[in-house]
1. Where is distance in nm of label points 7 Å out along Cα→Cβ at positions 92 and 140 largest, in which of I, II, III?
2. Given a value of 2, 9, 17, 20, 17, 16, 11, 6, 2, 1, 0 for P(r) over Cα pairs in 5 Å bins from 0, in percent, for residues 44-163 alone, calculated from one of I, II, III, which structure does it belong to?
3. Ranked by distance in nm of label points 7 Å out along Cα→Cβ at positions 84 and 108, which of I, II, III sits at the highest value?
4. Of the structures labelled I, II, III, one was used to calculate Rg and Dmax of the Cα atoms in Å, for residues 60-115 alone, giving 13.4, 33. Name it.
5. Assign the value 22.5, calculated as mean count of other Cβ atoms within 10 Å over residues 68-75, to the correct structure from I, II, III.
6. helix-only ellipticity at 222 nm (-39500 (n - 2.57) for each DSSP H run of 4 or more, over all residues; to 500) computed as -8500: which structure among I, II, III?
Structure I
Amino acid sequence: MPMAEVYDDNLFDRLFIWLFSRKMAHAIGAHTAVRGYGGFVDLSKQIMQGRNAQQQQAAVAQVLHSLVPAPVLWVIHTVFSPTRLVCVLNAWFAAQMFEWLVGPCEVAEAEVQDLDGSVRSQPSAVQIKKCRYLEESQCVGMCVNMCKLPTQTFFTEKFGIPLTMTPNFEDLSCKMVFGQMPADAIADPAMTESCLKECSAGRSTATACHKLAR
């Protein structure tokens, strides 16, 4: 088994970890004795306990909403359309602001399909080299239910900026593409992924992870 990455969180990183953890604890009325990023993941696991996939996604949606004031969401959704520039700027912002959450990442080129079916190339993707959240949790269900699906929905529906996230469960990388409409959950390949080999609750490597939505 490859050695886990070692992260040296700076003051900015620790502040965001604390803020997100506080919002998560408030959303579910829980707490954790684990400090730092481990506590953030521990709260994520607590959200999963006793909740189905839809309830997990709803809890994360509540956390995301609590981080962005409603007037700000309204302005972004009303004023900004998902133009090439807006999508590129979102990718740059995400790459700068969320390394604490997902680990090292960089802006990358992506092929984006417009609503009319035409395809254009633009640097509106974020390539996550090895997702810290997925590596720490070792859980396909946590990746999909508590990161991928609620984040896609939040950006696409609340910001009005389409986002597709494509995790790679082999090397734990992920690609976020701003400007690309996400696939329906029923047709998303991530929904058929089996448990990771390192998952302590894995039931079978031949079937979809039991924590994914049915």
Structure II
Amino acid sequence: MQNFDRKSHWEKIYQTKELKDVSWFQATPETSLDFFRQFDVRSNSKIIDIGGGDSLLVDHLLDLGYTDITVLDISEAAIERAKVRLGFMARNVTWVVADAANFTPDVKYDFWHDRAAFHFLTNEQEISDYLNTAQQYINPSGVMLIGTFSVNGPTKCSGIEIHQYSETSMAERLKSFFEKIKCITVDHKTPFGTIQNFIFCSFRKLESA
């Protein structure tokens, strides 16, 4: 998509649509929360939610007692909406307005969560930059969880083409830096009653990376 302004696109969506009216809405992000439980993520672990925007994962993590959460999104409007929703609890979260393709963290993370941000990166350089950043800023014992549309899922989201992944292609894409732990496929029911098939894969950084 030539000359596509990704930031403007997402700002417009969050300025014109309610959270319950977007396809990715989840009142309770069960799949993501299950991975937190499976890895027994400590309450003081450094967590980053890539593309978290106005999603409700942060609400649930705060309710569970997590104390070091960063939420990153390209849309300032999404971040501001989340802050308003959380009220005084928003002070317990680090908020970052940045493009996941080219941001540079200032700390390293124990749990890197990305539900439906990575698959918007279709340019090879952006994909490589994202993974290089993850490799540099995930702690040696840290976990990376990525959820994308599967090969049986949509080919577009919000009018933008995405990159579908399978368990094999995801592991192949990340094999230079990360070892696959587990992949599952999940059917997400949108607020409109349609079904989107996702693949969620967890990874641990290779000791040599």
Structure III
Amino acid sequence: MTHQEPVTEPARCFWVDGSQLYRDYHDREWGFPVVDDRRLFEKICLEGFQAGLSWITILKKRENFRAGFANFDWTQVARFGDKDIERLVLDAGIIRHHGKIVAAINNARCAEKLLESESSLAAYFWKFEPSAASRPKHITRETLRVMTQSPESLALSKDLKKRGWKFVGPTTMYAFMQAMGLVNDHEESCFVREAALTARKQLDLTKL
């Protein structure tokens, strides 16, 4: 009988729990730069649904959200009416919060309006990427526990609210920026940090 060494998990950010779903999300998505408009719209909607809940709760229901919200095609969601709201409020697969459902539909309409003056959602959101000089020199567990918003997330929140978006407070927008790679908040000890940095270096924002 051969002796097998125990599998050692790589060092991850402190907030990752033991579930494979959460580990995969952390390792493959969180903090990697996103310039796909549909994914950006999906994330800003899901961050709104997360308000007051844990992200793992949303993550477990993400496929149900995609099914219910036309895969977050905002041109379709913007056309949702009372029957769609009623359908979604009765959908046990998502968060059945009337106000958040209405907000997601409202935000789809706001996205359409925003695209009348912006070339893409990505071009708009990435204008709020903070400069390297404004970022903390060290990203540690302690840093992340207290860093729940930033001047840039405050500015993004303020601008979106002025444009009519809902559930886009500065803390929610900072979480959005973390997830979509506008900031790299993987801890310095996290094995994913360098990969996220490399992905950002390879991103050409002039093509947005």
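All of the numbers you see were taken from the coordinates with simple rules; none came from a lab. As the structure is a prediction and not an experimental result, all values here were calculated from the model. Cβ atoms are built from the backbone, for glycine too; each structure is taken alone.
1. Numbers: I: 3.8; II: 3.2; III: 4.7.
Of structures I, II, III, the maximum of distance in nm of label points 7 Å out along Cα→Cβ at positions 92 and 140 occurs in III.
2. Numbers: I: 2, 10, 17, 21, 20, 16, 9, 3, 0; II: 2, 11, 21, 24, 20, 13, 7, 1, 0; III: 2, 9, 17, 20, 17, 16, 11, 6, 2, 1, 0.
It traces back to III.
3. Working: I: 2.1; II: 3.9; III: 0.2.
When distance in nm of label points 7 Å out along Cα→Cβ at positions 84 and 108 is computed for each of I, II, III, structure II gives the biggest number.
4. Numbers: I: 13.4, 33; II: 11.6, 30; III: 10.7, 32.
Comparing all candidates, it corresponds to I.
5. Details: I: 11.1; II: 22.5; III: 18.8.
The value was obtained from structure II.
6. Working: I: -12000; II: -8500; III: -14500.
Source structure for this number: II.
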